[in-house]
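So, here come the structures, one by one.
Values quoted throughout were computed directly from the atomic coordinates according to the rules given, and no laboratory measurement underlies them. Being a predicted model, the structure only gives us computed values, none of them experimental. Cβ atoms are built from the backbone, for glycine too; each structure is taken alone.
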Structure 1
Amino acid sequence: MDLAYFLNQRLEFVEYFHASTTASFEEVKSKIEAGEPPYVDTRDPEYADEPAFLEEWERADAAMTITGAACLDLLQSTFHAFLDEYMDEIGNKQVIPQLKEMGQKSWFENYRAFFDKYLQIDWAASGADLDLLEQVILTRNDFTHNIDLLSLNAFQTPFHSDKYPDSAFADQRWKTLFVQRTRLIVPGETLQRAIGTLRTLCEYLDHERYELMRRWRTERKVEEGKK
């Protein structure tokens with residue numbers, strides 16, 4: 001199976017979904033900031049105690065962040081699906097339930113350790129930013145499990161913050177001495193980098209899959225020749 005083809009189809013959809021969905025929210029924010037219709041401030045300045053259309057701006061901003069979070073979820077599910085098909089292609093899908101026995105702290109690190117130990121494939125050799133990819137997963141988890149009921153914000157868990165205090169998805173405006181938790185956002189340019197990172201890693205792994213199968217066939221022929 002051409003795993004790279006199906007991978008790129010999904011990644012291109014993520015790009016399309018994010019760009020087409022956030023465009024309308026970005027337009028609302030831009031019009032509010034520029035005071036363009038229908039967001040024209042007609043209040044008496046003497047009684048204006050907050051920016052005009054603040055609630056509308058915050059709703060549009062939150063919608064952009066939630067859309068980005070949905071894209072991170074799509075990236076994680078795409079990576080999971082890729083690895084699942086990968087293991088099936090090389091005939092090792094049955095070991096997936098035992099991956100946690102690799103003793104790492106996440107499924108991401110368990111897979112990485114498995115590839116290194118049993119397949120002799122070093123993910124770092126791909127040149128992909130593996131730290132960014134792990135931050136995608138941690139941020140996705142925080143958005144899924146760490147939503148604040150009192151707002152639409154999601155925050156870094158202590159585990160995420162300890163491992164990546166300067167996470168690419170941390171809202172730097174919240175990183176002050178007076179704020180105990182760091183709000184998470186999904187900047188468009190960071191999402192694009194994450195998509196590129198996942199594409200780089202998976203294309204490398206797919207290339208190594210063909211090399212792995214070729215090596216196994218050669219070794220099988222050698223073994224058969226000894227009989």
Structure 2
Amino acid sequence: MKFSKISLKIIASTFLISFALSVLAHDAWVEPGSGPIYRILYGHKLPEAYKRDKVTSIKVYNASQQPLKFNNVNTKDGLSIKVNNGSPAMFALEFDNGYWVKVGNESKNIRHSQMPKGTDPSHPLKYSKTIIKWQNWMDKPLGQRIEFIPVELIGSPKPGSQLKMQLLFEGKPLSNQIVENNSNEQGPKTDENGFVTVTVLKGINRFATDHDIKQPNDPDALRLSLTASLVFMVQ
């Protein structure tokens with residue numbers, strides 16, 4: 001089969017767009033429903049192995065928003081959490097995926113200053129909340145740099161129900177952000193006040209968005225890529 005030059009350009013452009021989306025849409029989150037040991041997952045549509053030191057902050061709260069103690073459990077694919085006392089209601093996670101550059105169609109986990117020929121140097125940071133037991137205090141910010149806040153809470157969400165959320169960046173509403181679920185690369189956008197209404201699915205829900213910040217004076221990453229996610233399971 002022969003392709004015209006135009007067709008080849010379209011195919012190449014489609015591939016690059018898809019490649020960029022898959023890189024940007026990677027999340028890091030605590031897997032709900034996996035207790036008493038809870039896995040920390042990283043990936044796009046499917047989990048991938050990662051270096052354990054990329055997990056930079058873990059906080060576990062009980063139903064009264066009191067912090068719980070836990071132990072880290074190392075696995076071949078990353079890290080898990082074993083809660084020592086009490087029952088977790090929410091996990092808050094921060095994940096630093098390091099510095100990346102593109103070389104051709106491949107992404108390399110290296111600083112731009114170490115590989116100047118690389119293009120689109122970026123530094124992805126992931127912020128997530130995993131809700132195990134829904135509580136009224138969860139409609140208030142935790143103080144993550146970028147975070148989703150469920151609002152107008154009335155009990156736990158049900159399959160097919162509508163969930164209203166607000167997206168905050170450094171404590172302020174973040175507008176015009178696509179909110180996807182389970183890395184489906186589509187979804188509604190936040191309004192001018194950062195609010196968005198999403199449809200809850202049966203099973204795992206992993207609502208996420210990516211927000212890029214240009215850093216023209218950073219020799220290692222011209223783009224800071226922040227990901228926020230809100231994760232929970234619905235029976």
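Can you tell which of 1, 2 yields 1.00 when FRET efficiency 1/(1 + (r/R0)^6) of positions 27 and 91 (r between Cβ atoms, R0 = 25 Å, to 0.05) is derived from it? It was calculated from structure 2.
Given that distance in nm of label points 7 Å out along Cα→Cβ at positions 67 and 211, derived from a single structure, equals 2.4, which label among 1, 2 identifies that structure? Before the final figure, lay out each step's value.
Working: 1: 4.0; 2: 2.4.
It traces back to 2.
If you line up 1, 2 by mean count of other Cβ atoms within 10 Å over residues 43-50, the top spot, with the largest value, goes to 2. Each of 1, 2 could give Cα extents along the principal axes in Å, but the derived value 59, 40, 36 comes from 2.
Identify which of structures 1, 2 gives the largest calculated value of distance in nm of label points 7 Å out along Cα→Cβ at positions 35 and 131.
Numbers: 1: 4.4; 2: 1.6.
If we compare distance in nm of label points 7 Å out along Cα→Cβ at positions 35 and 131 over 1, 2, the biggest value is for 1.
Across the set 1, 2, FRET efficiency 1/(1 + (r/R0)^6) of positions 107 and 171 (r between Cβ atoms, R0 = 35 Å, to 0.05) reaches its highest value in structure 1.
Each of the structures 1, 2 was assessed by distance in nm of label points 7 Å out along Cα→Cβ at positions 147 and 163; the largest value belongs to 1. Among candidates 1, 2, the computation of helix-only ellipticity at 222 nm (-39500 (n - 2.57) for each DSSP H run of 4 or more, over all residues; to 500) that gave -3000 used structure 2.
Of the structures labelled 1, 2, one was used to calculate relative contact order in percent (Cα under 8 Å, 6 or more apart), giving 22. Name it. Here the read-out was taken from 1.
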